[in-house]
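What follows is calculated from the coordinates using simple rules that are stated; it is not laboratory data. All values reported here derive from a predicted model rather than from experimental measurement. Cβ atoms are built from the backbone, for glycine too; each structure is taken alone.
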Structure P
């Protein structure tokens, strides 16, 4: 399941889906790579995404994690299929005060209706800054 290349049509469908997410544009989320059951997104630290003391706001980081997970699941859906988050557990391991972050999502289990996804976020030096596990439900 994980790691298989997508067809050009599937890649176009993913790109089109991302273009329809205004919130992703607002945050500046960037699709780095996508394959069957996996997706990597990036986010550049910006002052407008910080909380006190110049640290990246947890909400911006969670949005990066959740978006990577959603698109990993999306690679497993039929055209027209939809998905939505059921739960999301995040562990913040280190603060981020500069640089580019990457979140790599990988589907651990693809059930008939439920998908379980693991996400790891690293800073620009490759240091792990956050982990998450999430469950998505597939909608017809």
Structure Q
């Protein structure tokens, strides 16, 4: 069976992908009402044996509105006028999305501001304070 290679460790079987062809809106002349060129690629993330649980979780976050409540990822490709190019575009976008989910997020290492940065910040605050103080109405003692 043909497979779609995502990374060195992830490959998706073609049978896991469901492609539906629908009529696209937009340019196409007389052809637009006769040919179903837009592609709806569906991939069942929740039941896919090809993905690990961590990749599945990150993919759900990355996909956003493209993921249904049942865990099915829907990619709509209607950028091009031909079915073949839209099909390739949908598969390319699926691969990019899964590759993004396959890379774990890097841990943030908290840093502290340097002494010079603290001093610059305080100097800026003093300057701003002096500017605002100069704008104030003179007091009775002056």
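Suppose you compute Rg/Rh (Cα atoms, Kirkwood Rh) for every structure in P, Q: which one lands on 1.39? Label of the source structure: Q. If helix-only ellipticity at 222 nm (-39500 (n - 2.57) for each DSSP H run of 4 or more, over all residues; to 500) computes to -7500, which of P, Q did it come from? Clearly, the read-out refers to P.
So mean count of other Cβ atoms within 10 Å over residues 90-97, computed for just one structure, reads 14.8; which one of P, Q is that? Checking each candidate, the match is P. Here FRET efficiency 1/(1 + (r/R0)^6) of positions 10 and 50 (r between Cβ atoms, R0 = 35 Å, to 0.05) was derived from just one of the structures P, Q, and that gives 1.00; the source is Q.
Comparing P, Q, where is mean count of other Cβ atoms within 10 Å over residues 34-41 highest?
Values: P: 22.0; Q: 17.5.
Evaluating mean count of other Cβ atoms within 10 Å over residues 34-41 on every structure, the highest lands on P.
Where is relative contact order in percent (Cα under 8 Å, 6 or more apart) largest, in which of P, Q? The structure with the largest value is P.
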